[in-house]
Structure 1
Amino acid sequence: MNIAVFASGRGSNFQAIYAHIKSGKINANVRCLISNNPSAPVIGFAKNNRIQTYIIDAKDDGHSKQLLEVLDKHNTQLIVLAGYMKLIQKNIVKKFHNKIINIHPSLLPSFGGKGCYGMNVHEKVFKSGVKYTGATVHYVNQNYDEGQIIAQEHISISPEDSAENIATKVLKIEHKLLPEVVKKICENQLYWINNKPWISKL
């Protein structure tokens, strides 16, 4: 399966997926990396691994057209958002319906939506006093973090935890959960039951 990865920062989830592909655990090719941030550390990783990289400014008038041209050029079959901080435009969501997935650092629908990303999420979780949090992989629709949930994994929060500790714990399960979901999709082991996505046990 031909995968395009979108990332805006370090790209640690991208690196986790790529490691699984290189080891043969995921039957896929990362055809390109797309970023809105020319200073993102993930760009260096992609270039070091000879992955074609595109910097496309989300503020450009031709942003949507540029994205579609790149995705078509690489015969993209799956788009993985791995820390991409921009909303995907409607025409792209429509063309790649149920072919765009995202990893979010909370148990959606809790602590999702506009402005809920990175440490912002973990700070909100910490201040809320909840006993559990986790990570969610979901399909992308036209609203932040509202697409159908594919898989989740949770962790418990202890009284000794800080927002930083929570972030570290959640990132660890993100690196496990996202590659597992990508693997299932590439193996055609994602099914639809009662109009909801379902995958066999991870």
Structure 2
Amino acid sequence: MDVNMAHETIDERALDQLFREARTHNKWQDRPVPEAKLREMYDLLKMAPTSANASPARFVFVRTPEGKAKLKPALSAGNLEKTMTAPVTVIVAHDLHFYDKLPVLFPHAPDAKNWFTGSASFAEQTAFRNGSLQGAYLILAARAVGLDAGPMSGFDAAKVDEAFFAGTNWKTNFLVNLGYGDPEGLFARNPRLDFEEAARFE
């Protein structure tokens, strides 16, 4: 492979699809999302970086009536309809015992698991931070494979944990509705901060 290829800017159409024209969707077309499309999305997001390749995020793709019924009591009123009508709702969670996978994921450091087993708070911070990163990668990967996304808070995480993760080490972070968005449900786009308001050079 030509090493210079890795440093070329992707084309304008791709940048629009990933960022500039992408929107958070609240209304969905009555169009199913194939399992193969979700697997394609995951195979992209899993390649993005995490600390020590820890990959602590765990994803539950809620797409059956039974799954939606389990999720419904945890949702705020404002998120209820758009979640119940979304073809897929992803519970983005993280595994507090992610370090059990490190012998496979980070094999060149045989003692990597010990970095985390001695401090539950350090392990939790690492899981949450890197799981959040992976949730963001999921949104971009979804857009890359032609899906629309509607990430959200506005739910009771404890209820989601009880319904889906009881007896496990998984903890809910946030939710992402996935599907093919209906433009009629879009709000006017809100402003963003300019560089000078949000960043600086040192």
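For Cα extents along the principal axes in Å, the calculated result is 50, 38, 33, so let me know which of 1, 2 that is.
On the way: 1: 50, 38, 33; 2: 53, 48, 38.
The value was obtained from structure 1.
Mean count of other Cβ atoms within 10 Å over residues 86-93 was computed and gave 23.5; which structure, 1, 2, did it come from? Here the read-out was taken from 2.
Determine which structure produced the value 0.15 for FRET efficiency 1/(1 + (r/R0)^6) of positions 22 and 142 (r between Cβ atoms, R0 = 25 Å, to 0.05), calculated from the coordinates; the candidates are 1, 2. The value was obtained from structure 1.
Once distance in nm of label points 7 Å out along Cα→Cβ at positions 30 and 70 is evaluated on every structure in 1, 2, the highest one turns out to be 2.
Assuming 34 is relative contact order in percent (Cα under 8 Å, 6 or more apart) as calculated from a single structure, say which of 1, 2 it is. The value was obtained from structure 2.
Read the figures in this text as sums done on the coordinates, not as results from a lab. The model shown is predicted, which means the values in this text are computed figures rather than measured ones. Cβ atoms are built from the backbone, for glycine too; each structure is taken alone.
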